Structure I
Amino acid sequence: MELILQIATLLGGITAVWFFYDKRHVIAAWFKLNKSHGSARSIFDVSDDDFGFIDANLGTLSKAGHIPINELEKETCISLSNQGILYRSFQGKYKLTSIGKGMIYQ
């Protein structure tokens, strides 16, 4: 019984670490959002080309993540990442940040 309790405790700890590792972008975005809460950005701050890219790829950007297929898309994703609208996951996929979602879905 003691062995089962130790194994369950160990698996629970691993699960907790895995959960917070998986949510690290959400937690980081929450802290960043609280710092600059007074300066909400507008979708009108984004260039027409960048907005067209976001509009065309909104489904993948907000859900699974978008992998750029050519150099132009890669440059656009990097530009939007520098603006804080997208972030790059460790798998190379670009997704909308909470600031980007706020700009699109307001």
Structure II
Amino acid sequence: MATMTIAGARPVGELVDVFVIYDDGTPAHLQVDARVTPTLSRAGTIVTKEQYGERARELRDRTAAHVARLMDEDEARRRTDLAALLGAGVREETARRMAGYHDGQR
């Protein structure tokens, strides 16, 4: 296992990986001295690397879905703005620039 070193500091012992899922659902990866029982900063459960990885993937997937939804909503708003500007008689080139809509290209 690769470890980070700080100039002038001596290692205190072997570091081991500990994986945690806190009660609020936040996953965490800690490295602690193998000789001590880890103390968590807040309520949580020590889990396997696989459980940690699954939770982290869940959060990444949920975040990606949320961002995609926001981008779709933004595109729909820009399309609506473009239609309104065109309906008000604004030239198409100017309306596209004002609405920030470019035929779905992000």
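Since every read-out is calculated from the coordinates, none of them should be taken as a lab result. Values in this document were obtained by computation on a predicted structure and should not be read as measured data. Cβ atoms are built from the backbone, for glycine too; each structure is taken alone.
Some points to look at:
- Computed -15500 for helix-only ellipticity at 222 nm (-39500 (n - 2.57) for each DSSP H run of 4 or more, over all residues; to 500) - originating structure among I, II: II
- Rg/Rh (Cα atoms, Kirkwood Rh) from the coordinates reads 1.15; which among I, II: I
- The greatest value of FRET efficiency 1/(1 + (r/R0)^6) of positions 56 and 80 (r between Cβ atoms, R0 = 25 Å, to 0.05) among structures I, II is that of I.
- Origin of the value 2.4, where distance in nm of label points 7 Å out along Cα→Cβ at positions 48 and 64 was derived from one of I, II: II
- Computed 9.8 for mean count of other Cβ atoms within 10 Å over residues 16-23 - originating structure among I, II: I
- Relative contact order in percent (Cα under 8 Å, 6 or more apart) - highest-scoring structure of I, II: I
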